[in-house]
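Chemist: Some structures to go through are shown next.
Each value in this text was obtained by applying a stated rule to the coordinates, not by laboratory testing. Note that the structure is predicted; figures quoted are calculated from it, not measured. Cβ atoms are built from the backbone, for glycine too; each structure is taken alone.
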Structure I
Amino acid sequence: MTISRRTMIAAGLASAAVPALAAAAGEKNSNAAFFSLGYAPHEGSFASRGDLINQIAFAADQGFRAWEDNEARKRPVEQQNAMARALAQRGMTMGVFVASMPKWSEFRPLLGSNDDAEREAFLANIRTSVEVAKRLNAKHMTIVPGFMDRRVPEDIQTGRIIDLMRRAGDIVAPHGLVLVMEPLNTRTNHPGVFMQSIAQGYAVARGADSPGIKILADLYHEQIQSGNLIPTLDACWAEVGYIQFGDNPGRKEPGTGEINYANIVRWLRARRYAGVIGMEHGNSLDGHAGEDRLIAAYRAIDKI
């Protein structure tokens with residue numbers, strides 16, 4: 001029997017529609033294949049699916065293998081324990097939480113200033129965050145090296161912050177923990193921050209010379225501030241401890257902006273990167289539609 005090209009196309013479309021129809025009918029774990037890299041959603045990525053624990057369960061059912069939570073340090077101990085149990089039950093890795101949250105509206109702390117008080121307060125936060133990390137089975141904690149002090153020469157601030165990072169590293173390294181310094185952009189989100197590029201983070205990490213101090217390479221911030229993402233990662237790779245994604249403009253899922261995340265994934269795979277990749281962005285659409293689009297965006301770059 002001769003089969004026309006039109007019939008073959010129709011049959012192919014019908015076959016392709018089967019998974020979508022199954023998902024629409026509520027088939028459990030319709031997206032359950034594990035992602036090849038450790039992409040980590042956060043609370044809010046799947047907000048329509050329920051509370052924090054339900055969102056973790058949903059993420060696991062979609063094949064995500066990691067989770068991150070900037071606000072974990074502020075959560076009640078019982079909720080931290082519940083999160084740790086949920087991640088362990090699902091075999092998921094805990095990514096970063098923020099070990100010392102800046103006071104964004106006050107443009108503080110000034111960690112390179114002439115006053116030791118904010119440096120000591122920063123170190124106190126790091127000490128108390130060690131127990132939080134152990135509770136959550138986390139290995140990495142985010143830190144932001146404060147804001148610029150316009151009264152102090154930048155080179156002096158740099159020296160002081162290098163010394164501070166070395167002291168912070170001495171606190172966490174004996175516990176097998178790593179503080180990852182996050183460079184932030186000043187053009188869209190965080191005017192006045194001290195650390196503004198991965199290259200600057202590399203210089204501070206090299207100066208601190210501690211296994212407990214590395215760089216958090218948030219590619220959304222780096223694209224805005226400096227661009228040249230893959231060559232920068234390549235040059236600074238020895239000091240990069242953690243990765244975060246987010247497209248620009250808009251800080252939404254991959255595919256909504258200008259960053260070629262498929263090429264980034266290809267590069268990370270060639271580097272045999274096995275760590276967490278934080279999904280440090282929002283969803284471009286609300287509700288179930290936005291969550292489905294988020295999952296599809298990561299499927300698209302992960303299959304490269």
Structure II
Amino acid sequence: MVTVMLIDAALVGLLLVVVLRARVAWHQPRARIAWLAALIGSIALLTQGTVIPLAMLDGLIGGTNILKLVQNVLTMVALWLGIQAGTAPVTARIRSLRWWFPGGLAVLFAAVFFVAMPERGTSSFRFLEDLATTSTGAWAYGVLHMAGIALVGLLLFRSARGSLPRTRAFFRIGAVGIVLGCLSEILDLTLSRFFAPEAVVSALFDPLFYLGVVSFVIGIFVASRTTAKIRRRGEELLARLEPVARERGADSFPGLPVDAVADTRLHALRVAVEDDAIATSTPLTPAQRALLDDIDAHLTRRTSGAPS
């Protein structure tokens with residue numbers, strides 16, 4: 001019951017990000033990375049069967065537990081995209097990301113899944129855990145995919161060091177929960193296959209992993225809210241600067257794309273106003289200088305870790 005609540009809480013959080021950030025993602029290519037991470041994460045959680053029956057979803061692709069592979073790949077890709085949302089360059093786009101890592105890991109997952117488990121039985125939520133008690137192939141796949149997701153979790157923990165303070169804790173707690181959950185599952189599968197299963201170990205995965213996922217989702221939500229506030233602040237400063245620029249005849253943006261983000265246009269116009277004041281020897285008024293100082297503070301803020 002607790003596991004279902006954690007999964008559904010994470011799902012609701014991700015769906016909120018998907019809905020609330022859709023407009024920004026539509027207009028800003030850089031923001032689509034975080035938005036896609038939330039969307040894929042939502043789909044991954046939907047495959048858990050808490051909302052749509054697992055047998056129904058798995059039945060659409062043959063009813064032989066292939067849904068487990070889909071779930072593993074989607075989870076890994078969602079976490080990887082979450083890392084890219086906070087660490088990729090400002091110019092990054094979905095198509096420009098280095099997809100070799102998640103792509104290679106997904107191919108490895110699929111190859112071992114089908115080779116190691118040719119017979120997987122009918123749709124079952126715990127098919128892998130049950131099969132691993134008698135199948136070394138199922139154990140090998142379980143260890144592989146948990147190790148792969150744990151690796152992504154470690155990368156998430158490392159990348160969180162550049163996050164904004166309000167989001168760093170959520171990302172790091174999430175990463176720790178995900179990694180510890182994966183390690184507990186590897187231990188559980190190993191005990192079940194080669195020794196004797198231990199009830200305490202078997203019970204660790206769900207709370208550790210899904211609490212980690214919930215914390216990660218909260219981090220995405222907080223980062224999205226922070227980014228929205230930063231964007232609105234930039235638009236507000238731009239609206240205040242434009243009349244000043246028009247008054248000084250410095251309202252042009254030479255070579256600037258018409259779809260440039262607010263901060264890019266704000267920087268260009270701020271430079272144009274300053275240049276005009278120097279070129280025409282007409283000093284800025286105290287109010288105008290204060291406005292440029294506010295703009296400088298906004299443009300030089302610490303932004304790493306806050307997805308666009």
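Chemist: Which structure, out of I, II, was relative contact order in percent (Cα under 8 Å, 6 or more apart) derived from, given a value of 16?
Modeler: I
Chemist: Taking semi-axes √(5λ) of the Cα gyration tensor in Å from the coordinates of each of I, II, which one would give 39, 22, 16? The partial results should precede the final answer.
Modeler: On the way: I: 39, 22, 16; II: 49, 17, 16.
Answer for the origin of the read-out: I.
Chemist: To which of I, II does the computed value -24500 (helix-only ellipticity at 222 nm (-39500 (n - 2.57) for each DSSP H run of 4 or more, over all residues; to 500)) belong?
Modeler: Numbers: I: -14000; II: -24500.
Checking each candidate, the match is II.
Chemist: With mean count of other Cβ atoms within 10 Å over residues 41-48 coming out at 18.8, pick the structure among I, II it was computed from.
Modeler: Numbers: I: 18.8; II: 22.0.
Checking each candidate, the match is I.
Chemist: To continue, here is another question. Thinking of I, II, which structure, once distance in nm of label points 7 Å out along Cα→Cβ at positions 129 and 153 is computed, gives back 1.5?
Modeler: II
Chemist: Match the computed value 0.50 of FRET efficiency 1/(1 + (r/R0)^6) of positions 161 and 249 (r between Cβ atoms, R0 = 30 Å, to 0.05) to one of the structures I, II, and report its label.
Modeler: So the calculation was done on I.
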